[in-house]
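Next come the structures, one after another.
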Structure P
Amino acid sequence: MDINLLKNRPFFLVDEDIKWVTDTLAGMNEEEKTGQLFCMTAYISDEKTLKDFAQKYRAGGVMARPMDTNESLMELVSLLQKNSKIPMLIAANLEAGANGVSKEATRIGTQMAVAATGDPKYAGLLGEVCGSESAALGCNWAFAPVIDIDFNFRNPITNTRTYGNDWHFVKRCGIEYVRALQKHGVAASIKHFPGDGCDERDQHLVTSINDLSVEEWDRTYGEVYRACIEAGALTLMAGHILQPAYSRLLKPGIRDEDILPASLSGELLNGLLRKKLSFNGLIVTDATTMAGFNIPMERRRAVPQAINAGCDMFLFTRNLEEDYSFMADAVNDKVISPERLNDAVTRILGLKAALGLHRKNNLADRKKVKAVVASGEHKDWTREIADRSITLAKNIQDALPVTPEKYRSILFYSIDPVGESVAYGPSNASANQMLVDKLKRAGFEVTVWQPDDAFGTEGMLGSSEAIKNKYDLIIYSSNLATKSNQTTVRIEWAQPMGANVPVYVNSVPTIFIGFENPYHLLDTPRVKTLINTYGSSKAVIDALVEKLMGISAFTGTSPVDVFLGKWDTRL
């Protein structure tokens, strides 16, 4: 690339910084340049592995999975930076808060919770928390914000990770997050280009598709990406997602079987992203361990193809030694040309210079950690967003408020995940129990339904009159969260014959609460009251009970169509 491009958006390097980039590049051999292309992943502070990343492979960066403590994260950062000749990028999934890098840091709330407040300024507060806390801890790269548009309610990945299905609002939130985050010297990575949320399939398991026309894409995703690029996003993550309309436009005559996902597609990365959208920053692949990356071609070809297509960094490895050898062989054999290699490494070094990594030790700032991480102000923002986001999404009965005087006896149906989500952190498997405990402390008599209840003395499925006479209110509380590698998230009703299906909605006032998924009317269309919280933290549950009891008002607005375009969900 023309080195002078580093003076332009988003790098804005001065001559001194450019000199560091050029001098550093000139002093590197092919092996060192090859290592810079890799962003590894670290789950634990394993000294040998981390030293290998820094010294043996000379990786350009490492993504830290959420560490149990701030101290363990700071040790990881210290070990990496002290053993790396060139300062490392330390990345994390900072989508819902700085807890994406340390479990002791602040979790503000999902992006959809932020959107439900109706005010993009809260996306800025999310970026402020992610930027200030992660920077203090030594993290300098956020794989966020998600600027996908949740067009398809069946998509197993987007859902509450997005700012909803209104692309205008997604754009405004994306801009606010990028600007707030990057003020703290943490690079944003807008994702997942060319845009998830159209397909109902998961790119972790299949190469998925954004099937919009060129005109539709330009009007929606294109506008969101253009705005976030103009806001200065330093990096972008290329997804394992096809955009056939643009591939056909930019590469006339391309065969269907030759259409590739963005992470491997030269026409999407260079023609659409670099030229049409004028993105000059660093492009990183999404995780190359995903099936969506590995299905289109054999991995020996795919590893160098990602770089040749226009990606500058390669995220994760399927087999470290094998993938590194694939890349190194491609560099040695000039499958990746010296010009393309230098172009990618220049952008990597340019990003590091833009973040000022060449001018500091890049270790955690313990004073700032103590002052900023999980600070009182950030906890206040968490409670504020929880209070403003909880949404009375459907209410066609006079069931609220819920007080002990009005509804002494509650039958509680708990719908929990089979296993706890670990991908995008975490679905709180105890949320329903927390809600039950809080209702009991508020003076309610709560009976939690058990599958064995279906075989009671009132008959196999129970007596309708017995239920009506015994309980004043029924509450369903679902804590099912979408997550990678699970293609559908639907309620699986109990046996026999859906014993816990909401069949008493016309006999007993019934309220349905969706903690982690706003789309449950698909399976409960005749429920007359639906409340969505977009998360299951203690702050959310506290705010939820206050709203149920009429202590505070519901002010959230649905960022998506909870009625799913179906007429019966409104009944």
Structure Q
Amino acid sequence: MPSPLRHRLLAAGLLGLAFVAAPAWAAGAGASDSLLENPGFEIDADGDRWPDHWGAPSDGLSWGEEEGNRFLRFVSPGPEHTLALRKELPVPADTPALELTWRWRTSNLKARGVGEDFRFLVEFLDSEGRAIEPAPRPVYTRVSNNQEWRDRRGAFLVPAQARTLVLAPSLIRVASGTVDIDDIVLRPADPAPVVAAARELAEIEAARHVPPEEPRRDRWPLELRVEGNRLLDASGREVWLQGLNAGGLEMEPLDTQPIKSLVVGIEDWRANTVRLPVKDTFWFGQDPRQTDGGAAYRGYIDHCVMLAANRGAYLVIDLHEYRAPKPRHLAFWQEVAARYANHPAVLYELINEPFGTTWEVWRDGGFVSEKPKGVDESAFLSEEEKKKNQGFDAVGMQPLLDAVRATGARNVVIVGGLGWSYDLRGITEGFALEERSGNGLVYSWHVYNWHKDWEKHVLAAAAKHPILVGEVGADVKKMPFLPAEWQEDPYTWVPDILGFIQKHRLHWTAWCFHPHHTPVMISDWKYTPTPFWGVFAKDALAGKQFELKRTR
């Protein structure tokens, strides 16, 4: 995936791969005019079962056949491997643009994280065989399971100095699954739609750019502290945190859109708090797309801190992990807590959504079981070996909190309960954390339009501690992992949950200020509010009061 700088070069140079509806130059052109020989993989003159003009087979690659049609098949050998078929061909003279079309289907694809997918890599070489920068953006598919064949198309401009084109369909570090490819056709194309698409990309890049700012300390918010179940600033004034989640950096280490989202959320949507989901692996530069050890990623978060503070708002740094904190998360919080220690605008959220453990393990740490379902076939293993295969040792929230405080950071810390942060009952049943040296704790509650028994899960804790509804929202799109009938219509659910939040003066950050992270508050990167959630949330941030007609 290109870096942000590469994105900007791509836009300025008009070299990007663009999806265009315009036909190829030659109306009605088909596979017969393809620059690629044997585009459908059907010719095998020597009978070696490997189609002519497509190189030699390798592990994980094979040729499938159905009803007389042959296609290229990628079968993942495991998450540590990348499969690619590299094809070089000369670029025809006086060709300003090329169009690439193909068919593909996927099945049973599974990945562990971002950057693991199927991509069609494209690269140009000059007369000396050197790569020409910037390269066209890769075409890639998220890990999915579309069992039917689908047509895809992309077009890109050809640099004047290009002499060779390299195509490389690639299955990158996918844990398991299959991708089939067929009918790869490459032919000259009309450059006009590509230029128009690149210009549009340039406009998007320009719109999303937020320049760095120097500190404006006279505008910074005052440091927060907990008193009872309320948050007070250094002047003793009560503060009610209301805002949104600027999603993106938990998924893409090179995504700068959340920086723009933060500014829009504060300036246009009147949020006084932005929750910023992040990943520890990106912070330390451990994603293959990061070549700087995480420096750019850490710089993005620094930028967000400055932008929020300069606008008088607070920023929640949310470690967007699940289930239970792992030992590696200690290193993350030791570094992050020290970096932003006692910054008046910064709050720390230890882990996004704990679930599937006991309250004892949640608080103190311990073994978190991930035993496989069904018959245990590991009787020949030692107990230690079984343990390694069946789970992990969690750190616990108290040790994480202590690690933060050991840095000298007194910043308010946010801690989610069990049940994907929906269940806070254990906080009032003997499992509240011990705050030893900081400005206090806030407990996080996540609620969506399928949750029931609101009062039982949050109000007892809310009577004693500040509560941040760290994620809240509803979508007309049904979540596939839950029965549709459990998921209430947003138009009836949203006004009541906002009324509930306002009645009990719970702090809240709506999920999600991103057009692709359900439940979506916006429908596009022009930040158009969705009618079923975004409009309501924006009204609430502007001060509109909602009546609580009934709880769930």
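Points to keep in mind about this one:
- Rg and Dmax of the Cα atoms in Å derived as 25.0, 83 - corresponding label from P, Q: P
- When semi-axes √(5λ) of the Cα gyration tensor in Å, for residues 301-436 alone is computed across structures P, Q, the figure 51, 24, 15 traces back to P.
- Which entry (P, Q) yields the derived value 0.05 for FRET efficiency 1/(1 + (r/R0)^6) of positions 365 and 469 (r between Cβ atoms, R0 = 35 Å, to 0.05): P
- Entry that produces -10000 once helix-only ellipticity at 222 nm (-39500 (n - 2.57) for each DSSP H run of 4 or more, over all residues; to 500) is calculated, selected from P, Q: P
- Taking FRET efficiency 1/(1 + (r/R0)^6) of positions 125 and 397 (r between Cβ atoms, R0 = 35 Å, to 0.05) as the criterion, the top structure among P, Q is P, with the largest value.
- Answer label among P, Q for the case where relative contact order in percent (Cα under 8 Å, 6 or more apart), calculated from the coordinates, equals 12: Q
Read-outs throughout are calculated quantities, based only on the coordinates presented, and are distinct from any laboratory measurement. These numbers come from a predicted model, not from an experiment. Cβ atoms are built from the backbone, for glycine too; each structure is taken alone.
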